[in-house]
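Values in this text are rule-based calculations from the coordinates and carry no lab data. Worth saying up front: this structure is predicted, and the values here are computed from it rather than measured. Cβ atoms are built from the backbone, for glycine too; each structure is taken alone.
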Structure I
């Protein structure tokens, strides 16, 4: 039995909203990942009072933000820079926000366009890359159709809408995770969602809340895959967030033949939480495409590993987004598969992995990407000897305890 740190996506959102809400918020089980610490660091630099209480909860005294003395550092966190920009564009001061070398290569045009249509003034390197210079201005609401499904872009627009004159409407091509809508509602915003159309009413007054962050399902994915691939495993993962907009992972694994059961379900702060029991299973293959690709985009590196161990393999389509994550994840998967003697055929927007393959010990290069490091640590468990992972410490971006937890289940 294992437990996981708090969900990264929810932690980001709670910290940002608590920072602009009136009054005191407490957040239990806040993510230990470096990305979420970057969000806390940015909020503190904006004048938000943040501390830890005796129970380890993050305590945030919200209210008006103040101009930072220097550039905000989002570290490696695309979530931080994209979502926080939606708040920064409405502040009565100028802010610069950047991050590490990896983040500086990630395109921001997808948030610059809608924010500019709301009246924002944003400058970016080459028109799209961080660092960003954001000059706060009065904003107006927008009715915006996302050209590509993205929970981060949706959240950025909705956060800007908190400060805008008039309602803000976001239309999604496919449904994405709805943690932002749930969090906004918890903090007191008037927000409605129907048939992939999200409407935030103007004039929201957010108030501090006592909050609990469920365990991260994206982090659970690595242990689900490890257990499914093991010779004999029966693992329970406690207190995992089971939000229906994230259930595509479980649905997909079960469709492959995985033995996974959700137990002890309850709802906390609008989020569904439960325990997951997973047992070693004989798996068929699968295809990830269209709306499912958007829903599983962060889990695809781990699922690629599982695909190689399955009977029929894995096909991934419509995943060009993987090319502009913390690394080019399609290229990283291909390179490390070749190192482990695994076959893969890649395309610009996906790949095909044959099933029934044998894993060989190898030297793995994470490319500084946390999800690549963790996915291939799981692959290494199935190899015919010891493997080495360069840049394994990058797992700390989202899950500092990853290797300790992996040792716990691998005993």
Structure II
């Protein structure tokens, strides 16, 4: 058994059908390139939803992972290990935050942030018991847990999973007026993506995040930014909130924090906010494990050493310019920042899925989102020659 169809048949038979992937079965990757079981090579223009900003199987990450897993992989937080303190120090010094709490998946980190701001609201702000409210935005995507889907505006994400968790208020993304109206004495936080990824790389109006930060500060409301996809160089800055010169009270980081090698996430904040946690309040068996921490430390070093945010900024300008030059009857507009771009198609294009399938047959892997958007997010170390090669294919697909 070696062909793609064999693996697809087995997966469809035994795997739960909670995804609708493109029918490509990958077996190896290096840099921006991946290869399927039939030997065909592709350029990866999804980067595992920005988890492999450093590129697939970065040699430095492979080396660190091999060395650390041969030495010590897991201690649990019942004991201390020699990697977690170093990651904690390095990530705080790198970002300017006072304290960090480690988890594994992005959704776990979002849940951690929710618990932290609620407890801060009760212990520090003085909100009455069980009355804390968190403001979120329509079109958000913060994960798939029961609490997180409780504040999604996507009906499918909630269908059949109730009863849902209360305590969330939804406003339109980018609306300062709605944010002002939504704040009450019980509001403890505003949780927002600086750029909405799953909604189709939606960039808010200029100044939105900066003004939101001011409003939150005036009302003693915590600004919490979800940088799981947008962070660590994806938009041309280390974090997307830096485009607006703000410093959120809480930052949620994941995905590229481990370069795609291992699930690692963290919540960054102040001692006042994360200090509300006492032993036994919150935890994770794998959170802060030495294997994950060693990988994350190297992943962060690669981002700095290889100037990935700067490369993303430069490459993003080039890619956006060239995409805008394509004459296509199907494209409504192109939006994004850095190497995070959404090609929004007209309704007459009959959906983005068929375009992604056409790209796949020509050697590019991209993924549709919200039915009419082709999302482009290659690893940040993509070269100009590789972008030109990809542009030739994208131009052909969009033109035909």
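List of remarks:
- Highest-scoring label, criterion being relative contact order in percent (Cα under 8 Å, 6 or more apart), among I, II: II
- Structure (I, II) behind the derived value 57, 43, 36 of Cα extents along the principal axes in Å, for residues 39-270 alone: I
- Answer label among I, II for the case where distance in nm of label points 7 Å out along Cα→Cβ at positions 183 and 375, calculated from the coordinates, equals 2.5: I
- Once FRET efficiency 1/(1 + (r/R0)^6) of positions 143 and 239 (r between Cβ atoms, R0 = 25 Å, to 0.05) is computed for every structure in I, II, the highest value turns out to be that of II.
- Distance in nm of label points 7 Å out along Cα→Cβ at positions 191 and 231 from the coordinates reads 4.9; which among I, II: I
- Here distance in nm of label points 7 Å out along Cα→Cβ at positions 167 and 207 is compared for structures I, II. The highest value is that of II.
- Structure from which 4.4 was derived, distance in nm of label points 7 Å out along Cα→Cβ at positions 119 and 255, options I, II: I
- Among I, II, structure where mean count of other Cβ atoms within 10 Å over residues 23-30 as derived comes to 15.0: II
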